[in-house]
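Laboratory data are not the source of any read-out in this text; all were calculated from the coordinates shown. These numbers come from a predicted model, not from an experiment. Cβ atoms are built from the backbone, for glycine too; each structure is taken alone.
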Structure I
Amino acid sequence: MDTNAEIKKTKAAMEVAVKHTLAEFNTLHTGKASPGMVENLPVEVYGSISKLREIAAITTPDVKTIQIQPWDRESVKGVERAILAANLGVTPIVNGMIIRCVIPEMSGERRQELGKVANGMAEDGRVKVRAIRREAMEAFKKAKKDGAIGEDDLKRIEKEVQTITDAAIKEIDDSLHAKSSDLMKV
């Protein structure tokens, strides 16, 4: 068993889980306009589904407005429907080829609700990271049982995998803290 390759594979899997969690955080709006709020919305254009970022330019001309400019006139209605269907709490304003979404002020109750959603997303990310650690450790314990690695190697690997796990969870927690403080700013 190539332990270094397995450790690298475990680290890569944890990085993917962390990136997914951070991408989930970007979908939460904090009262400030962000292209991340809409860029992955599925839009039906010409009978197929595309992500909004693939069919339009998305900008934020100011902190309260998301501006979407589809590259094709035919996709304007599809973009408008996708934004309404996403239930983001914004109403798209269509002006020719430009769609504007004005982000409303959030109430304190809504901020707390989004804080809970962010906590849930972070916990999901931590659970994924721990599951990856568990799978890796089971593989290494099986390798030790089969005689592919020794007891000392297993102890060293356990420490290394735990260090990688702790770093991944810390990144999620740091991002959660930043997102939570961002959500609570008025």
Structure II
Amino acid sequence: MLEPDLVVLDLLLPNLDGLELCRQIQTEWRVPVVMLTARDDETDMLISLAAGADGYITKPFRPRELMARVDAVLRRVSEESAQSRPDCQLGAIEIFRASRRARLEQRDIHLTPTGFDLLAQLAAAAPAVLSCAQLLIAVGGYRDGSGTRTVNSHVRAVRRKLSDGAVRTVHGVGYSIGDI
């Protein structure tokens, strides 16, 4: 069965309570619901929103208003969905650049800002090997290559947060990241 993008639902249905159907829809599909009903009492609107509705329009309505509200709900849901999707995923590692979050097996990984930047850079380049100098430039903005020990220390910290073997050392070259 296909999942709907949005449901327009009336509170007053012949054989089923619209609020109960809204709750069922939310538990089964997690799609936005816009209530379209003749009930214009504020209490009905508040109960509908509490039951999971994303919008409430009373009858009589203008078709363009309905379309504008549906578009607004779909736009909001689309933006929320985009923010909840990782920018990069390698096996069980998920990286969300905008919120600067990393997750391993659905659990947040707490990294320093430099540790996050290093992980994100390695993940973006995967499966390529990045030298310490490349990582210094990309992560720390260093240009002289004098801080390779800084990279080594941050790699160690990232490795402690991830499982063994996630960040691989290529001796004499640099580091790469693989699937976990």
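If you work out distance in nm of label points 7 Å out along Cα→Cβ at positions 90 and 114 for I, II, which one comes out largest?
II
Figure out for me which of the structures I, II the number 14 belongs to, where relative contact order in percent (Cα under 8 Å, 6 or more apart) was derived from the coordinates.
Only structure II yields this read-out.
Say we calculate Cα Rg over 2.2 N^0.38 Å, for residues 34-97 alone for every structure; which of I, II gives the highest result?
Evaluating Cα Rg over 2.2 N^0.38 Å, for residues 34-97 alone on every structure, the highest lands on II.
Taking distance in nm of label points 7 Å out along Cα→Cβ at positions 138 and 162 as the criterion, which structure among I, II has the greatest value?
The maximum falls on structure I.
Have a look at I, II and say which one yields -20500 for helix-only ellipticity at 222 nm (-39500 (n - 2.57) for each DSSP H run of 4 or more, over all residues; to 500), as calculated.
Source structure for this number: I.
Which of I, II yields 3.6 for mean projected area of the Cα convex hull in nm², for residues 2-57 alone, as computed?
Structure II accounts for this read-out.
When Cα Rg over 2.2 N^0.38 Å, for residues 106-153 alone is calculated for each of the structures I, II, which structure yields the highest value?
If we compare Cα Rg over 2.2 N^0.38 Å, for residues 106-153 alone over I, II, the biggest value is for I.
For which of the structures I, II does the calculation of distance in nm of label points 7 Å out along Cα→Cβ at positions 10 and 130 return 1.6?
I
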